[in-house]
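Following this line, the structures themselves.
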Structure I
Amino acid sequence: MARVVLLVVAVLLAPVGFRVALILEGVHGQFLVSDFRGLVSDAFVALLVASLTIWVNRWSRFIATLWVALWSLVQYVNFENVRALGSLVTIQDAEYLGNTTFLLGSALVISRPGLLALWVLGSAALAYVSLAELPRRSARLCLLGSAVLLGSYAIWPWADDVSVWRQTHFFQHNSARLARMLLDADPPRERFDDAPSAMLDLVPELRADLSGESLLSRDYAGSNVLLVILESVSGLRLPSLAEVHGNQSLAPMHELDALARRTLSYSSFINHQRKTARGLYALLCGELPNLSRGPTKMSRFAAGDRTCLPSALRNAGYATAYLQGAPLAFHMKDQFMPRAGFERVHGHDYFDSEYLRTYWGVDDRTLFEHSRGLIEDLEDTHQPWFLTLLTVGTHHPYTVPDDYDPEEGDEWTRALGYLDWVFGRYLEALERSGVLDDTILVVTSDESKGYAYGSDNLARISQNWGFLVIRLPGGEQARIEEPFAQMDLPLSLLDLLGLSSQGSHFFGRSVFRRYDEPRWIFFANGNKHDVGAIDPQGRMLLCLDDFRKCRRREPMDGNLFSREAQQLEWVPERDDVVAEMAMRSLYTPPLRAEGRHYLLTATPEVRVDQPHEKVLFGGQHLTVQPGEWVEVELRVRIAGTGTAEFRHTLRAGGGRREVLNESRTLRSGERWTVRYRYSPDRLRHEVQSRAYVSLLEGGGVDLIFEEASIVHHRDGGTPGAGVEILEESLESTPGDGDA
């Protein structure tokens, strides 16, 4: 019996230890009653694992011990995910492991190596000792204990205001979600070929609305626009905005707050979703992002069907540019940004020097300092210009040079302090240079980290609490408490610049106007599977865990981000608009009889000078039904002085399921052509063609894409199910080897 207890302790050590560490690292470091529900879940799952370990021990004590060590390592993965995102790791997160930037930049970064080593080695050592001569019948004992704990867990009431990670183990949470998907399959829903129209049909008030009274005495026609997007920064970080809602600012950003106090600032600014790609899409394209978890509209090439803000400004004579510190391939921004209307698109390869560079890119000081050279280039065009900057230093695992003081605080707090410091210096430099004399400065965030650990009404919605600060050349100053959202920004800027006729297709209202009638604002949190809205009465509607639980609340004193709120009755006939909007927000591209044509890359020439694998393109995420098919054509020429490995895949069904995976070694002076088609035997979501390249030898090569496309066919004769290679050839191209 003692050995069984020791084994259970070995298996429980990691989940319980990491849970306690997360609670102690929280804002207040206090245990809640619901934390004991989480401990029961940990014990339930651990007893199942212990039972499996005993069965494995029948064949090999070493493998059983290794299994316990692996189990403990996976608990640490969840620990890091909760620390960074405030949510449990999910099965869907595994798809990011195929991206080099995410894998090397975040997944393999260990923030607590000592804790990891202690728990994993400790678990393995205890398991190895306990497994010696352990009776097989002990497995049945563990299963019996697991059943008892499951019963206790089932009758323990769920607390809606307490974070999910505090109440359950991630394995149990994922298993329950998977079971619901299999057992509670919804009947087929109506398919909307045009998501914007579908959303506007449901809530017409989302249409472009410039009926409000202007807050300004003048417009700024012909002014430059500098849009600065600060990674993950919440309105919580600006004391002047946090105090509006009765909250104390944690890790305050004083330089940013000082700017907010002397300009136009918006205290109730809503970020529609988590993850950068969704925030950027709303900020640049004036539409709601996907409100349900899944592929982003950015990666679905939605810009090909929608005129985004950069395109509208470019059509009005603006020079446009985009600069970020991170690699552009992540979320396919290298393809999206040019199609959105940016003439110049630069990522981490743009920087020839840095204070710190990680796999996520350069630090924020490097970004801001190099952007001044880009501004000078834009000034030389003698056109008004629109420049968008996206920082990355406050993205996990946080890019902060070692010599930055102060050293105290955790990594997140230190990253916020560094960003605030370098932004203050940047603002001073822009003011001294005179750039801001005729430039509108807009500062906001792509997403909000909010309270990652909190467990109250505010914690649930704080990850949608953004901020907006606008400095106008005329020096206007005001704090606006009316709710606005990311989707409002494109229409607002066109309104300010006297170009409103270019934005009639955008969603939203102008932040430079005052409106008498309130409206709906929708938001979601893909990490937590939450979808919500602010209704026209200013009440908060929130559906938790994929609509399993919905509630309606009225914030205290009308402050959206108040900690206290009054519970109200949920009326499905009125309030289920939240679920319907989430469904209609999903992007489904229209299919035409002649097929829908997608360019796979917006960068026809790619330099390859590194041995690690680089993503070239991907992320179309097409939905293909039986009777439809896709046809892929690639024609790539190699120039330079080396040899590269080119790999292309076709994925279907989500995750990492591949129906085609082929590699080809290509040498300088060769042209490779392949054309194939795929027809599914059943409905397939997330069909996408992806390509990767890595340098095998030589100083570097250039890939020159003469053709890279995928066509989604609807009619015209369906081929047989499966993949069919239609054409493949490799030929020499004399004279290209040293191009």
Structure II
Amino acid sequence: MSYIKSRKHSPATLAAIAASLALPVAHADSNTAAPEQKMHEVVVTGQTGSDFQVKKSASDKFTAPLLDTPKAVTVIPTEVIAQTGATSLTDALRTVPGITVGAAEGGQPVGDNLLIRGYNAQSDTYIDGIRDTGSQSREIFDLEQIEVVKGPNSAYGGRSSAGGGVNLVSKTAKAENFSNASVGIGNAKYRRATVDVNRMIGDDAAVRLNVMGHENHVAGRDQIHGDRWGIAPTVAFGLTGPTKVNLSYYHMQSSELPDSGVPFNNPFTTGANVARNGNGTPMSVPRNTYYGLVDRDFRDTKSDIGTIDVKHDFRNGLAFRNVTRYGKTENDYVYTQPDDSKGNVLLYGTLWRRANTRVAETDALANASSLTGEFTTAGIKHSFTTGVEISREITDRSTYLFTPGTNNPLTKGTDCKTAGAATLYNCTTLFNPNPNDPWSATQARSVSPAATNVHTNSRSVYGFDTIEFTPQWLLNVGLRWDGFRSALSTAANPAATPATAAVNAEVKSNFTNYQAGLVYKPAANSSIYISYGTSSTPPGNDGGEGNDGLSVAVKDLKPQDSKNFELGTKWEVLARRLSLSGAIFESKMNNARVSGPNGTSFNAGKKTVRGAEFGISGALTSNWQVFGGATWLDAEVGDNGYTNVGTTAQPVWAKSPYDGNVFPGVPKTSASLWTSYTVLPGLTIGGGVNYSAKIWANINNTKYVPGFTRFDAMASYEVNKNISLQLNVQNLTDKFYFDKSVSNHYAQIAAGRTAILTANFHY
């Protein structure tokens, strides 16, 4: 099995060795510059105040500082990522309220599945401004900061969601010498090591190397474990000249036993068994209950990304930049979903071990050119960016086939009146599943011949301008045109029962999006704004690797269009060390894809999200830093189209009874706060709280995961100028809650109390 093969790697050990090798080299160069000054520059980027405060986006599409940008933007700096002990993108994003992490199911592959302001943003992750395609679970070892842009994202990213997007800012080579390393150990077999080394080459070039190795089990979930390792070298030329060239490469691969949590407690909606229904929450079972199969389940991923970034600064203040990137991602897995589609739990106390599988590979090639600058005409100042982007994405995916199969041979289906060997271990008990059932002894695995290919091309032209009429009044405008084409083809599968025919579908769509925001500045340290923006989500938006896939049913539909109104304010107070922001907004989608009265798909649905949010980042005093926010979301399905009240064989379409319901994945309220305080020179203590109200898991609003409040704690101590120790205790109270919930069938259990001790080395 590929899972077992990948376990031959020992990434944490390799990275630890690399760390020990890096330290003597760093020591040799430690006299070239003051280490305290160098470390401050390395750890925190793009800011002049608190380590928790970022004042400017790394993206050149933002033509004004964040204070004067009429849009809600949250930037997670490196210091917050480090203090919270985050090791993955989803770990880091828990500090941003209004983001929900979804579980994999059906067309949603295992990987980062984000919802922002209630809208699916699975395909809205960018690396240094360029869309990062392919389903992945992203790491943070090569990131300087994470930028979350709220509201319609199409003016920035083209095809996009109504909720927003996430931009990952990569580490690059710098004009200085430093060596950083960390080694961490913890309970649940946690092991992690990282190395970050930067060296000047002469006076005009530099090289930087980041290495990571990681392995861990999941506290409270005895069977769940995984390992990963990564390497990211960058080389920079022309650091002191007008022409700068950055060459970078990123490789990360992982292997894990995936987890799908527990099923919900209400499988019946009609019929004689309705009275047996539970309360709609996940089943109450011990935290370590695992329904998967160690002999069958695995997940292996691999990501390779190469980038050439060239920028030239002209003497007249203009700057031209061209970025070319090639990326390849692989996602290969079998994971068990504790499926209860036949009501097995309440009828028999059993579960069907549904095998969700995927063998996927995505190749992406993109090129982006931009021109930025400033000019003044008729006394009006303009700060602008214009650009052209083109991209090609090719995804090949298939599934695994098992012989003799994954159904219950006793019932010829997914009914599980019994469990155990007679069902080929495809059925198990609710309270006493055995992860070590010898399932593979009776099964053979092969790749399905019904492979799917999705080929997506896009081209875009955009422009942004911040127009300063006076120091008090600014107008921010942006316009983008996109040409989008995606084609899907699936091979016939004569071996299926019944046999399936080849499928072909193609969508071609052109769309234009814009944004405009008027900013009034009562003082230099503040702004009040009102803005309007649009977003377009065409069929096949995910490029074949998400839940917004292309199909024959939707290929002729128009893009889903969203409109967003926002009123907000931003302030920098306490000598501009502390940033405060607040906004109210309304996002409407009036042509959502729904089923019509004859069962075919139409652009006729309506969805609305009204909300408010508050953010804080920076320093209350020279020793006290804070980062966090709160969000209130009122998400409503205005028109859900029609639903089948008959059978699959004899459908009867009636007006959906779910109009007015909350759409899945949206907590009414959520909040987070992380704070740290320097008690004594060299000694810092910190803590955090994350809160979420209950989240509906289906459009019916009959299944939900309860709300939760989680607490974290941290303490760090500087042994000397080169070595520091940090202790993190995540989920301090060992709270039992669910952290991935957007699924009709199951909710994923969060890790229990996890303690991690990390030694950090700085030279």
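Of note:
- Across the set I, II, distance in nm of label points 7 Å out along Cα→Cβ at positions 197 and 293 reaches its highest value in structure II.
- Percent of Cα pairs over 49 Å apart - structure with the largest value, from I, II: I
- Origin of the value 19.3, 63, where Rg and Dmax of the Cα atoms in Å, for residues 565-620 alone was derived from one of I, II: II
- When distance in nm of label points 7 Å out along Cα→Cβ at positions 501 and 637 is computed for each of I, II, the largest belongs to: I
- Computed -2000 for helix-only ellipticity at 222 nm (-39500 (n - 2.57) for each DSSP H run of 4 or more, over all residues; to 500) - originating structure among I, II: II
- Identity of the structure behind 26.4 (criterion: mean count of other Cβ atoms within 10 Å over residues 285-292, calculated), options I, II: I
Taken together, the values in this text are just the output of simple stated rules run on the coordinates, not laboratory data. Remember, predicted model here, so these are calculated numbers, not experimental data. Cβ atoms are built from the backbone, for glycine too; each structure is taken alone.
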